[in-house]
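Read the figures in this text as sums done on the coordinates, not as results from a lab. Since the structure is predicted, the reported quantities are computational estimates derived from the model, not experimental observations. Cβ atoms are built from the backbone, for glycine too; each structure is taken alone.
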Structure 1
Amino acid sequence: MKYSYLLFDLDGTLTDSGEGIMRCVQYALEKFGIREQDVRKLRRFVGPPLNDSFRIFCGMSEEDALQAVRYYRERYEKQGILENHVYEGIPQLLKDLAAEGRTLIVASSKPEVYVRKVLENFSIAESFSFTIGSGMNGRLSSKEEILAEVLRRCPAAGADRKETVMIGDRRYDIEGARSAHIDSVGVYYGYAEAGELEAAGADYIVQTVDELRELFMRL
C-alpha cells in the first residue's frame, strides 16, 4: 500500500454540491443587480475560494467580494447546504479505505463549520480522522494554506510525504498538492474543465468513482 494518508476535497469530489453553490452565487449577484438566469454559467464558482471567485470572475473590489460572500451565506445556511448529494459509491469507498487502516482527511476551502455539517448530513463524517476547512473570517482560504494546516494537525502525514496524496476535482487541489510536495489524484466526475487536471500536473487522473476505487486497490 503506497498511500497511508488520503486527503479529500469536498465539493465536486465527495459530494455534488454544484446546484446549491451556483444558486447561492446567483442570489448574491442579484443583490448587486447582476442577473444570471442560466446557473450553469456559474459552474466555475464550484471549487475556488468564493472571495477570489467574485473578484476574478465578476471584477469586484475586495470590499464588494466580501459582501457578496456574506450574501451567499445568507442563502447557503438556510437552503443551499441541502442542495447537495453525495456521489454514488463514495460512502462505501470511504468505509473500505478506512477499514484498510488508512487515515482519511477532508481538506476543503469551504468553511470548516459547513464541511462538518455536510459530512454529518450524509453520514460519512465517521470515516474521517481529521476535517480541515477555512474559517468564516477567510482564514485558510487557499488550498495551499489548507494543506499546510493538514500537515500541522496531522504531522504523520508530512513525516513521509510519499505516503500522502490529495484527491480533488479542480486545479486548485492539484496545485495545492504540488506546493505541499505531495502527490495528487484529479477526478473528472466533478467540476473540472476538459484538460484542467492534466495542465495542473495531476499525478493520476480518474473519470469515475469506480476508477478511483480501482486506483486505490493498486496504490
Structure 2
Amino acid sequence: MPVTYPNETAEYRAARDELLQSESALRNLTARVAEQRRALPPGGRIAKDYAFRHLDGTSETASSLAADGNGTLGIYSLMYAPDADAPCPMCVSMLDGLAAQMRHIRQRLRLVVVASASTDKLRALSDARGWGDLTLLSAGGTTYQRDYHGETPDGAQLPMMNVFQLIDGVLHHFWGSELFFADLDGQPRHVDQLWPLWNMFDLTPEGRGNDWYPALSYPG
C-alpha cells in the first residue's frame, strides 16, 4: 500500500521511495547474512573449559554455562582491566540495554559478560547499574580474554562478542564479531545488532555522528 504523509512534497516522496528500495535491499541482505551465519560449519573446540568466577566467588565452567542455555553460550567481553578505575562507557551503554532484555534472551541462549576485572569491581558495577538480571563473570586467572580476542597480548581490553555451541557434549566456537578487525572506514559497528542506541540515532536528521559517545553518567 502506498504511504504518504501530510503536506509532503513530490521531491520528498521521490527521495523517500528511493530510500525505501535501499531499506528493502538492506533488510533482505541482513536476512541472507544471518542465514549464512547459521550455516557455518562447527568451529574449533573451545581452547579449554574456562572456569569463570561469579560475583559470589563460586566458579562455573564455560560448558556448564552453555548447558544452561539450550546448548548455546554467548560471551561479551567487557572492557574492564584489573587495574582500571572504571569500565568502558561504550560497553556499559550497550549492556544497559541488554540487561533489560535478559528475561527474553535466556529463553534461547545463555548470555554472560566476562571481564578481566575482579569480582569485587564487577559486583560494585552490577549494583550501581542495576544489572541484577545480567550475569557478570570474572575471567581473571584464565586465558579466555586473550584466546578469544577480548584482550591484546599487552593487556589492552577489546569489546568482543563470541558465541559457542555444545555439539555432542563438547563446546565449540560458533561465531565471533571479527568485523572489529576488518579493514573498514570509520567505526567497525561490529556489535550494532546488539546495540539499538545507534540504530535509533540513525533515524534522526543528524545521524549517529562522529563526536558523541555514551558516558557513565549524565548531569541531572
Structure 3
Amino acid sequence: MADNYLEKRYEEVFGKEAGHKHVPRRPSLDTLLLHNRSFRGYDKDYVVHRRQLEAMIAVNPKVASSVNLQRLRFRPVVKGPEADRVNAHIRMGRGLLHLQLPFPGREPEAFIVVCSTVPENPGIDIDLGISLQSMLLKAVEMGLGGLIIRNFDREEIREALGLPFEPVCVVAVGKPAEQVELVPVHPGDNLNYYRRDGVHYVPKLTAEDLTI
C-alpha cells in the first residue's frame, strides 16, 4: 500500500483540514506590547484568581537578573480584606489628579506586591523593570491588564500584609474596563497623557525619533 494512502484518501473525501488538530495562533510580541497599557479602571464583575497571579509570578525564574542574584520577592493579593488595605494606600494617575482615579466602582481588587531582599539600588531597579514588564505581558496573554504603581505608602502596606521585605512596587491586576489609545508624537510635543470622551490617550514618540 502506498505511503499515506489512507490519509490522502481521507482528505479526498472529507477535505484537507479533516483530522488535523487546529493549533490556535499565539499573539505576537508586538500585539502583546500594544495591549499592555496602564489601566486605571477595572471590571468588578471579573474576579482575578490566585492561580492567575501565580502564573504571572512564575515568569520571573525565566527572565534576566543582575548578576543572577534574583533579589525580588512577590506577594499575591486577591479580592478580600487584604486587597482593600492595599487600595487604601495606593495612588493612581498622578497626571490626572483632578479626576481622582480610579473612579468609584472601578478599583482593582488583585495585586502583586514586589519586594526587594536588599536596599533598592540601580541593579534592583533594572531587575524590577524586567520583572514588571514580563509579568504584565503574561497578564495580557491571559486577557487581563494591569498598572505599575510606585506611588504608594510603603510602610503601611508592609505592615498591612506582614511583609518580611521592603515593598518597592505594587502591580494592580484585573480585567480592564477602559479604553487606552496611543498617539504618535515627536520631540518637543507634550508627552502628558490625557482623557477625552472617556478614552485615555498616551502620547508616544515614534521609533524613528527614538533612534540616534
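With mean count of other Cβ atoms within 10 Å over residues 163-170 derived from the coordinates and found to be 18.0, which of 1, 2, 3 does the value describe? Matching structure: 3.
Each of 1, 2, 3 could give Rg and Dmax of the Cα atoms in Å, for residues 51-130 alone, but the derived value 16.0, 47 comes from 1.
To test your reading of the models, identify which of 1, 2, 3 gives 76, 43, 43 for Cα extents along the principal axes in Å when calculated.
Label of the originating structure: 3.
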